[in-house]
1. Between P, Q, which one scores greatest on distance in nm of label points 7 Å out along Cα→Cβ at positions 7 and 63?
2. Of the structures labelled P, Q, which one yields 6.3 when mean projected area of the Cα convex hull in nm² is computed from its coordinates?
3. Out of P, Q, choose the structure whose coordinates give helix-only ellipticity at 222 nm (-39500 (n - 2.57) for each DSSP H run of 4 or more, over all residues; to 500) equal to -31500 when calculated.
4. Of the structures P, Q, report the one carrying the highest value of relative contact order in percent (Cα under 8 Å, 6 or more apart).
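Read-outs throughout are calculated quantities, based only on the coordinates presented, and are distinct from any laboratory measurement. None of the values given here were measured: they were computed from a predicted structure. Cβ atoms are built from the backbone, for glycine too; each structure is taken alone.
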Structure P
Amino acid sequence: MTQLINVKPEDSASKEKELFFCRELEKGNILFFLKTPFAIASEEIAFLQSQKEKETDRLKEILETYSAKVTEFLSQVLPS
C-alpha cells in the first residue's frame, strides 16, 4: 500500500536521506513536502489566486518557472 512520507526542509541535506527518498519513490510511496522547499514570488501567488480563464501566456510563464524550480530542487535532493 502506498505511504505518504513526510519530508522536513532539513531532511534533504544528507546523502543518506537522498538514498532514502529514492528507495521510497521506487516503492511507489509519495514524498510530501509540507512547505514548498523553494520560494514562489508573492505576485505569482496573487496572480494564480485571481486567475479566471484569461492571461494564459502569464500562467504558462509562471508554471514554467515553477517547473524549473522543482527540477532544480529535485536534482539537489535525489542523487543522479
Structure Q
Amino acid sequence: MFGGMQGPEGLDAAKAIAAALAIGLGAIGPGLGIGLAVRGAMEALGRNPEAEGAIRTTMIIGAALAEAVAIYAFVIAIVLYFA
C-alpha cells in the first residue's frame, strides 16, 4: 500500500495518513453544522428581527458545541501523529 515502504518509513507514512483522515473527516460535520446553523439563524432573523438576541445566543451555543467536535478530531489527529 505504501509503495514497499517498510519499517519506520512505512509507520510514519501510516501515521500521517491516519492523522490527515482524522482531522479531514472530523471537520466535515462541524463545518456543515455551523453553516446550516448560521443559515437558519439568518432566515429566522429575516422573519422575526425582534428575536435577534435569543436567536444569536442559541446560534452561538450551537456553533460552540459543533466546534468542540472539530477540536476533538484535531486532538485525535495529533495523538495519532505523535503516538
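1. Q
2. Details: P: 6.6; Q: 6.3.
Here the read-out was taken from Q.
3. On the way: P: -17500; Q: -31500.
It must be structure Q, since only it matches.
4. Comparing P, Q, the top value of relative contact order in percent (Cα under 8 Å, 6 or more apart) belongs to Q.
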